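Derivation of every value follows stated rules applied to the coordinates shown; laboratory data play no part. Values in this document were obtained by computation on a predicted structure and should not be read as measured data. Cβ atoms are built from the backbone, for glycine too; each structure is taken alone.
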Structure I
Amino acid sequence: MKNIFFYQTGLGEIGIAENGNAVTNLYFQREHIPRDAVVSETEILKEAGRQLQDYLAGKLKDFKLPLAPAGTEFMLRVWESLRAIPYGETRSYQEIAQSVGNKKASRAVGLANNRNPIPIIIPCHRVIGANGKLTGYRGGLEIKAHLLELEKQGVSGGRGC
């Protein structure tokens with residue numbers, strides 16, 4: 001059974017789900033929510049919501065939450081590599097492919113990025129095209145651009161959003 005709770009943010013309503021031990025999903029507005037999810041704000045979700053709000057306010061750079069994303073072994077390696085991208089920095093799909101040991105797996109990295117069940121917390125928004133252009137994002141390119149700008153301001157000492 002999954003618990004889910006919804007938080008109002010500057011990005012709109014965001015749902016965070018957990019399995020009793022760890023965060024499993026983050027949902028943007030208008031995304032399909034599993035039918036078996038129970039709306040209940042548990043301690044894990046309360047902490048995840050607090051950290052998300054602090055991140056969006058420019059007060060938090062690293063999430064410290066137990067995470068349990070569901071995916072293949074390759075996806076889990078990619079998502080772990082994403083978590084290693086420092087706040088305010090970006091990487092290309094090819095750089096992530098190299099970091100997981102297969103420099104030719106850029107497309108597979110893109111697929112894993114697209115299937116990331118916990119965006120923002122697992123920072124798939126920090127992955128951009130090799131040409132420096134923004135590429136797809138589950139929450140929309142506007143949100144991706146906003147998150148990258150928020151982090152850029154946080155690194156340069158500016159205010160958050």
Structure II
Amino acid sequence: MVETLIGGLMGGIFRMLPEVLKWLDRKDERKHELNMQDKAIEFQKLKGDQVVEEIEAKGQQDWNTGALDALQEAIAGQFRPSGVKWVDALSTLIRPLITVQWVIFLYPAVLVSSFTLSIQAGVAPLDALVKVLGPDEKALVGAILNFWFMGRIFDRIK
């Protein structure tokens with residue numbers, strides 16, 4: 001009788017063993033499938049982000065192109081005569097007058113004032129001069145000289 005019970009128990013265990021192994025195998029398959037789905041979702045998110053970035057870059061490029069076209073049209077419009085002589089003369093003089101105003105009167109006044117205030121604050125004259133004539137001022141002078149002299153050379157070349 002004990003042998004029958006042991007035989008029945010062993011038969012049940014051996015019959016149940018493949019089912020347990022199948023269940024463990026399916027569990028691993030489901031875990032693997034979930035991991036694959038997570039990777040697919042991450043990939044789709046990255047792909048979507050890339051598409052959004054491409055759309056934004058294209059929009060920025062289109063906006064830049066439109067802005068440049070508008071700027072070119074505005075500049076071209078400045079050079080079209082209106083037909084009224086004094087308006088055309090004033091329009092022609094505006095840029096040189098603003099340059100003279102800023103380059104000869106206002107900006108030098110700011111530099112001289114800064115230099116004077118630095119001297120009054122006890123800064124050595126050479127240090128005050130270096131402080132007043134820094135890289136920003138050099139860049140500004142370079143830009144003005146480039147505009148008035150190099151721009152004309154390039155215009156002649158064209």
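Distance in nm of label points 7 Å out along Cα→Cβ at positions 12 and 132 was computed and gave 3.0; which structure, I, II, did it come from? Comparing all candidates, it corresponds to I.
If FRET efficiency 1/(1 + (r/R0)^6) of positions 20 and 60 (r between Cβ atoms, R0 = 25 Å, to 0.05) is calculated from each of I, II, which structure is the one that comes out at 0.55? Working through the options, I get structure I. Here P(r) over Cα pairs in 5 Å bins from 0, in percent, for residues 92-139 alone was derived from just one of the structures I, II, and that gives 5, 21, 22, 20, 14, 9, 6, 3, 1, 0; the source is II.
Among the shown structures I, II, from which was the value 327 of volume of the Cα convex hull per residue in Å³ calculated? Of the options listed, only II reproduces it. If distance in nm of label points 7 Å out along Cα→Cβ at positions 68 and 116 is computed to be 4.6, which of I, II is the source? Computed on structure II. Hey, distance in nm of label points 7 Å out along Cα→Cβ at positions 4 and 148 derived from one of I, II reads 2.9; which structure? Corresponding structure: I.
To test your reading of the models, identify which of I, II gives 2.9 for distance in nm of label points 7 Å out along Cα→Cβ at positions 36 and 108 when calculated. Label of the source structure: I.
A value of 2.5 was derived for distance in nm of label points 7 Å out along Cα→Cβ at positions 44 and 84; which structure in I, II was it taken from? Checking each candidate, the match is I. Of structures I, II, which gives 32, 24, 11 when Cα extents along the principal axes in Å, for residues 52-99 alone is computed from the coordinates? Attributed to the structure labelled I.
For which of the structures I, II does the calculation of helix-only ellipticity at 222 nm (-39500 (n - 2.57) for each DSSP H run of 4 or more, over all residues; to 500) return -29500? It must be structure II, since only it matches. Looking at FRET efficiency 1/(1 + (r/R0)^6) of positions 76 and 124 (r between Cβ atoms, R0 = 41 Å, to 0.05) over structures I, II, structure I comes out largest.
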